[in-house]
Structure I
Amino acid sequence: MVNYNGTIQENSSVLIDSNRGFLFGDALFETIKVLDNNVLFLEDHYFRLMASMRICRMEIPMHFTMEFFEEQILNLTNSLPKSSSFRVRFSVFRNSDGFYTPISNAIEFIVKAIPFEHSVYTIEKSNYEVELYKDFYITKQLLSTLKTNNKMLQIAGSIFAKENGYDTCLVLNDEKNVVEALQSNLFMKSGNIVVTPPIADGCLNGIMRKQIIEILKKTEAITFKEASISPFDLQKADELFLTNVISGIQPITKYRKKEFTSDFSKDLLVKLNAKIRLN
C-alpha cells in the first residue's frame, strides 16, 4: 500500500525490482473520484477492473470482491486530512520475477489518494482549444480500450499540446478516425444527433462515457449513436465535449478556425450532478 503522498510503507512487499508495472508496464489502473465518503460509480469501476484483469490474464484473488475494493479506497481516504472529495488511483500489477513471461500471474495493488478541490462537477475552463495529434496513432484493438500503464502516446501528446498552446489534443486511430482526447472520451453534437466513437474504434472504455451515454439515451429530442468520427466531421459539429471521471464534462470551444457553443454540454452537466445526488 502507499499513503497519499506516494511513499512506500515499510511493511509493503512492493519492490521496484519485482514490480512489473514499473519494469514492463504490466499493470492496470482505475482513476476514481470519492465524494462525501462515497466511491462514485463503484460498480462500474470494479467490473471494468475485473474484466481488464481477465483480459490481461492476471490472477484475481478470491477475496478481491467489490466490498474489498471499496474498503481499500475508503480506508485510505478516511485516513487523510479531511476533504469532501478525493482523486484516487487504484493500480494493480503482477508482482513476479521473469522477463516478458511472468513466473506467476499473482497480483498486488497500490492505492493513492489526493484531496480534490471540487466536489460536484463543474466546467473547469470556459475557453478550451484542441488540435489533432498526428505523431502517433491508437490501434483498433481490445488493449487500446483498457487503462494500462502504457501511456506514452498520451504523454508525448500532452507535451505537444503544452508546447503549442492547446488545452489538449484529439487522437486518431490507425484508420485516421478521431477516437478520443488524450485523457478523455469525445462526444460530438450536430443538430439533435449526439455521436461518440465506438469502443471498436480503439477508444478507452470510459466510466464517465458510460454515464453520459445513459443520460443521452433518456434525453428527449436527442438521438444518440456510436459511430466513427472523421476529422472532417469536427468542423461541421455544433458542439464538441470531453468526458472523464475526474472532470466530468469539458466543452471544447475551439478547434482550428471553428468555434463551438456549449449550451448542451452545460445542460448535460446539470443532469450528471443530479444523477450523482440521486445515487
Structure II
Amino acid sequence: MTSELAPAPAAWFQNGFHRFLDSYLKRHFHAIAVEREGSRSWATMDPDENVPVIVYCNHPSWWDPMIAHFINRRLMSPRQLYAPIDEVALAKYKVLAKLGFFGVDLNSNRGAARFLRSTGELLQRPASALWLTPEGHFADARDHAANLMPGLAHLCSKLPRGLVVPIALEYVFWEERLPECLLRIGEVVSLAEHPGDSKSRWAERLTVGLRENQRKLSSLAIARSAEPFENLLRGKQGASGVYDWSRRIQSWLSLRKFDAAHGDKFGVRSSE
C-alpha cells in the first residue's frame, strides 16, 4: 500500500530553505524568543529519537508554519517536522510538500480517518515530530474559550507511547518597529503514563495544557520583560529611514557608537 504521506524532505532542499528562512525571519522580527523554564525542562527530558513526539500549538498567525520550522530545527533537531495542512492550501503552495507538510481534509469522516491513518504511520518513523494546530483556524492568542478539534485527542487515545508537547505562541510589539515572537513550552505529557484514557479525557487534558500555557505566556508578554526569555534569533533593530539617519548623525556628532535599538529587550541576547 502506498503511503499517503509525502516522503521525507530532501536534506539539501530543506537546508537551503532554512538558510533562506533565517534571513527572512530576521527581516521581519526583532526577536524570536523562548521562555527559559520550559525550554530547559524540554532539554532535560528530550527523549531518544525513536520516541514519537507530538507538538501542538495555538494558531494566532500566518507566520505559524515558518515559526514551527524554525523552532523545530533550533529546539528539536534532528527530528524532522511533519505537519498537516488543508489540502486546498497545499495545492496552492506545493513547495510545502517538500518541507514535511501533507494535505488533509478534516471536514469529512473520510478525511479524518485518513488523518489518523497517516499520522499513525508517520509517528513510526524515527526522529519525527508531528506539529499540529488543533484550533483549526486562526485565533487570538488570548482567546482561551474555543474547543480543540477532536483529531489530536483521538490520536493520543490510540498511541501506546510518545510525548505530547504544548507550545504557546504570541506575536507582540514592545519597543521596536518589528514585533517579537514569543513562545513557551508547557508541561510535557507522556502517553505511556495514561494507558487506556478515553478520547474525552484526552481532550480535556490537552485543552487545559495548552490554555494554561497560553495564560502564562500572556502574563510574560504583558510584563514586557526579556529577562525570562532566551533569544533564538536576533532580527533587525531601529526604525530605519530618516529617523535612524538623524540618530546616526547625532551619535557621530557626540562621538558615540550608534545603537539602532530603542531599548535593551533583546539587544544582546541570542543563542546564535
helix-only ellipticity at 222 nm (-39500 (n - 2.57) for each DSSP H run of 4 or more, over all residues; to 500), calculated, reads -8000; among I, II the input was structure I
For the read-out log10 I(q)/I(0) by the Debye sum over Cα atoms at q = 0.22 Å⁻¹, for residues 80-207 alone, a value of -1.32 was computed from one structure; give its label from I, II.
I
Thinking only about relative contact order in percent (Cα under 8 Å, 6 or more apart), which of I, II has the largest value?
II
Given 71, 36, 34 as the derived value for Cα extents along the principal axes in Å, which of the supplied structures I, II does it correspond to?
II
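No lab work stands behind these numbers, since they all come straight from the coordinates. Every value quoted in this text rests on a predicted model; they were computed, and no experiment measured them.
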